[in-house]
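Each reported figure results from applying straightforward, stated rules to the coordinates on display, with no laboratory input. Quick caveat: nothing in here was measured; it's all calculated off a predicted structure. Cβ atoms are built from the backbone, for glycine too; each structure is taken alone.
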Structure P
Amino acid sequence: MSTTCALCQRVFSEPIADPQAIQEHHLRPEARATSPTVTLCRPCHDNVHARFTNEELRADYDTIEALRTADRLREYVEWIRGTETLRVQTTTSNRVREMRR
């Protein structure tokens, strides 16, 4: 059995030792009861939330296709596809930090 990250499209063979390595991402944050979800690896999930506010995700990035083609994620996705890591140091962007205030 295997799991594929919907964003970077890396395939992870199961069993995965870390139970948080693969996560469910709500495409419409704060509407969890009705939001469609996708499976993301932890680095991708962390990066999505570090680069976009929930408002931006709801308004412009509520599909996996929109996330995959987002300029803010392009370089990251190209890089992560070439690794096997499930742990990446992620820092929230200053732009997102300011918008969350």
Structure Q
Amino acid sequence: MALSTSITISGNAVQISDEQIFLATRDQTPGKPRLYAVLVNNVLWPPKQLIGLATGVPGSSGATTNYNSHAALKALNELGFVTFERVEYDARGAVVVRESRKRT
């Protein structure tokens, strides 16, 4: 059974599901996580990219912020995805996520 939650986008509550997230990542390439990351099918994704792919609404468009990383992380965590705060990078530039940074 699919899990669902809502996220506020441009002042409107939008329902999203874990299935939407899985489908949205198909044939897509993840961006490089900056501060936050979400684990989907053993791949780390930026949270705003996932919400943007699933809803068709980017996190920001021009000077307008439609939703922020914290709202995206909260929604994705509610959908059961493992989320991380404050990702780091090793000397090669690869993402390092520490268990202590896992958000519950």
Re distance in nm of label points 7 Å out along Cα→Cβ at positions 59 and 83: value 3.0 computed from one entry in P, Q; matching entry is structure P
Highest-scoring structure on mean count of other Cβ atoms within 10 Å over residues 11-18 (candidates P, Q) is Q
Output -7500 (helix-only ellipticity at 222 nm (-39500 (n - 2.57) for each DSSP H run of 4 or more, over all residues; to 500), calculated) maps, among P, Q, to structure Q
